[in-house]
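Asker: What follows is a set of structures to go through.
Every number in this text was worked out from the coordinates using simple rules, so none of it is lab data. Fair warning: this is a prediction, and the values are worked out from it, not measured in the lab. Cβ atoms are built from the backbone, for glycine too; each structure is taken alone.
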Structure 1
Amino acid sequence: MKKIKDICPAAAVIIFDDKNNVLLQKRADVDLWGIPSGHFEPGETITNTAVREVFEETGLNIKVVRLIGVYSDPKTQVFEYPDGRVTHFVTCCFEGKIIGGNISNDSPETLDIKFFPVNNLPKNILRMHPMWLKDALSEEGPYVR
């Protein structure tokens with residue numbers, strides 16, 4: 001792996017439907033499925049980041065329900081993009097509840113959006129996201145990993 005150039009605060013939001021399926025987004029930047037997530041912007045709170053990113057990537061309005069965990073371990077949080085950029089993410093992962101909007105993959109960041117059964121996730125998923133989902137399904141937490 002190349003040298004880490006950036007440290008990036010980020011938010012991720014796990015959203016379940018009424019059948020306990022999880023919403024995943026197929027990301028245009030890496031062509032992998034993942035939990036809706038994105039970079040913190042100056043002047044935002046971390047929960048504002050979570051709400052904004054979900055809306056931008058899925059068309060859904062959400063409210064943050066709970067903190068699942070804060071993830072910073074380089075073993076899972078260092079990511080190399082296809083263009084060679086290497087970023088160390090510090091991610092606050094939340095559970096969100098849909099309060100409006102309509103699912104849409106109109107964003108240039110999104111190739112597809114679907115709900116998946118939690119025990120039948122796509123094979124081509126971002127490597128850290130199954131751990132976040134496992135933590136979300138746990139009765140314990142929030143986690144710091």
Structure 2
Amino acid sequence: LDVNLTGPFLVTKHAVPHLRKTKGAIVNMASTRALQSEPDTEAYAATKGGIVALTHALAVSLGPDVRVNCISPGWIDTRAWQGGAEPVEPLSENDHLQHPAGRVGQPGDIASLVAYLISPEASFITGQNFVADGGMVRKMIYEE
């Protein structure tokens with residue numbers, strides 16, 4: 001991988017020799033905003049779309065030694081993980097019910113998908129973007 005990368009991509013560049021030796025896997029994190037947008041979010045959407053494109057490009061460049069996949073989470077309730085001193089107010093029933101899955105996502109939903117993608121059971125999966133959003137990308141509307 002002979003590319004002049006900066007920031008998080010620099011980590012990938014330097015990890016590649018080790019990942020090749022171990023037949024490792026990379027899981028990038030994008031967002032559903034790579035696939036749908038709200039007003040005035042062009043820069044954010046473009047960066048997330050770039051991560052999705054980088055994922056499939058790296059999968060082709062690094063395969064078969066290294067598998068590269070991406071997760072695009074939707075609404076994941078991380079408030080309890082953010083370390084605030086005040087208790088987290090529960091989300092409303094409408095927040096949950098607007099999702100076809102019937103609830104807002106939790107960090108464990110994404111962690112479980114990462115665990116699968118780096119496992120030997122996913123050895124035939126590479127270059128993919130997995131949307132984990134409770135079905136909201138298919139619905140296309142968040143209620144206020």
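Asker: Work out the source of 1.9 here, i.e. which of 1, 2 gives that when distance in nm of label points 7 Å out along Cα→Cβ at positions 27 and 91 is computed.
Answerer: 2
Asker: Using relative contact order in percent (Cα under 8 Å, 6 or more apart) as the calculated read-out, with 34 as its value, let me know the right label among 1, 2.
Answerer: On the way: 1: 34; 2: 29.
Comparing all candidates, it corresponds to 1.
Asker: For which of the structures 1, 2 does the calculation of helix-only ellipticity at 222 nm (-39500 (n - 2.57) for each DSSP H run of 4 or more, over all residues; to 500) return -5000?
Answerer: Label of the originating structure: 1.
Asker: Oh, and also: Identify the structure, out of 1, 2, from whose coordinates log10 I(q)/I(0) by the Debye sum over Cα atoms at q = 0.14, 0.23, 0.29 Å⁻¹, for residues 75-130 alone was calculated to give -0.60, -1.34, -1.25.
Answerer: 1
Asker: For Rg/Rh (Cα atoms, Kirkwood Rh), which of 1, 2 scores largest?
Answerer: That would be structure 2.
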